[in-house]
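Student: So, here come the structures, one by one.
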Structure 1
Amino acid sequence: MTLETDFILCYNSVMGSERAVSPEEATRKEAWLKDLANFIVEANGQTWAAGGGEVAPERPGYKELEYRKGVWRLRDSYTGYFRAPGMTTIYYKDVPAWTMAFGGHGQTEGSEEGVKETFAFLKEALMHVTPNLPFRGPREYVVGNKRYEFELLGEGDMEDCSWKERIIEDGVNTFNQTGICGIVINRDANRQPQLPWNR
């Protein structure tokens, strides 16, 4: 299989159709995805998990965090506490380029009294994210009687995926959350796909 064919299949997962891709564009895309992954990890280490980056919210009732570096910007927005759905948007050159929505069950009923400890452990786990899996935390993170688990669902990757995470403390499942994430594809003036790595 040639490099060009590999990337036609990759575009299938993002755009739902085949399109010829030059080796130069394939290289540009690969470099852009690597930069995106590295930025997500860096921004994660400066915002919620690190206890920083809070900014004035754009939506009433939400908490929002932000981190900027060069042409990249992360904006994280969530509402609630025990159950706190939200969305992370990565902007590239001031245009949304990648998003992750998260939510679901949150803190398990009956374990609300320990929520501060659960969230402290969640933040600790999220600080161990790597560019190889830059969504939330590592596949597994264990300290003493606490275990964090992250799992991609299906064949997903940074371009398009769904995932789930959970925390188990003293053998009890105290936190569950699910999410989706993927590349944002806008359109140009001719209504053609405007891929972020070509911007």
Structure 2
Amino acid sequence: MTLQHDSGLGDSNYRIAVYIANRPPLEPYRSTQDLSPLVLDELTTIGQQCGNGWRKVFNVYAKLLYALNPAHFDFSTLEPSWQLYRDKHLLQSHSQTALLFSPPVFTPKHQTIHLVIGRTYAKSLLASGQLNSNLHWLDDEFGIDHQQRLIVCPYFDYRQLSNIKIERLALLMAQLMEAEVNNALGNPALF
């Protein structure tokens, strides 16, 4: 039996893992089996060559990171805007971020938050046995598994994950971080 490893774009020491059903339709991304950090301007190149949908994914990812509480995540302290953060840090080496084309594999990695983007993708992973989770659906768009530190959220697109929903997702991520802090202090979180 071989162990599955991460396939996608970003830092192997990620704290935020975003799982997406599709890949950029461009080599080497279309066929990569590894997790590779992007280099400066590579994200812009993907957006230019693969279309507006990919630009939206990267923009929403950066906006989400920028909305996170700096007490838990320092993404918003690195640059004065989410646009500069996106261009200079997102999915690059030492960014602590990943966009994964492979299904989630939960390891004892501390402080990693897993985001499966798109309810349809999450349901297909559950149905195929590629996602082993006890998801609690909060509504038609958001699901959470506190033990696995997993959140299912709308796809990273402006209409599906609007600014209001980005704020909601940031709050859910903060709850997971608070729960970990409370557990480390011996105060189990109440959900």
Structure 3
Amino acid sequence: MLEERRQKLRELLRDPDDGVRRAAAAALEKLEAAMDLEQVLAALKNGKRGEQVRAIYALERIDSPQIFAPLLAAVKSSDPDIRSAAVQVLGQKKDPRALGSLVPLLKDPAPAVRVHVAEALGRFADRRLVPYLAAALRAQDAELVIGAVRSLAAIGAREAWEKLAPLLGDPRPAVRRAVAEAAAELEL
């Protein structure tokens, strides 16, 4: 049945209408990704580091309940690149079940993981995340602070302003700029 659907979508790639071709290409990409799920999960479990990272990013295109457990396992990996990739994909998926695994990673030893977590949390638009992101505003790492500021802006909670306002005096221009941009996104 899936092979028949793939064939029909491939035929639509030759449709005279550009919009139909684009829609068929997007659907075909998702379908083929789902059909490759077993291979992707095998690469994530048994592959070398680079293969595992590519497998995690491949899971972003797959809509299946089977991807959640492997992604949560990946955020516990000893490899920061694997944790970072998993955090990014979980952020894109916006599954609230991931929050319990993501929030503690704001204190991850790897700076890149912390930054990716701060950025990912804003995609959830969950006001309960404001205190966690506000705590990240005290970090020395400018990228982490900026990620937390942008996530607070994405959440839009009015109460975030009292946490952001002191950063208007931060010595780092990029931080001040991020706070100024965030001010426009918060609830009035």
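Student: Of the structures labelled 1, 2, 3, one was used to calculate FRET efficiency 1/(1 + (r/R0)^6) of positions 57 and 153 (r between Cβ atoms, R0 = 25 Å, to 0.05), giving 0.45. Name it.
Tutor: Here the read-out was taken from 3.
Student: Next question, about the same structure. Rank structures 1, 2, 3 by relative contact order in percent (Cα under 8 Å, 6 or more apart) and report only the one at the top, that is, the highest.
Tutor: 2
Student: If semi-axes √(5λ) of the Cα gyration tensor in Å is computed to be 24, 20, 17, which of 1, 2, 3 is the source?
Tutor: Attributed to the structure labelled 2.
Student: Looking at mean projected area of the Cα convex hull in nm², for residues 81-128 alone, point out which structure of 1, 2, 3 has the largest value.
Tutor: The maximum falls on structure 2.
Student: Tell me which structure, out of 1, 2, 3, gives -8000 once helix-only ellipticity at 222 nm (-39500 (n - 2.57) for each DSSP H run of 4 or more, over all residues; to 500) is calculated.
Tutor: 1
Values in this text are rule-based calculations from the coordinates and carry no lab data. Just so it is clear, the structure is predicted and the values come from calculations on it, not from any experiment. Cβ atoms are built from the backbone, for glycine too; each structure is taken alone.
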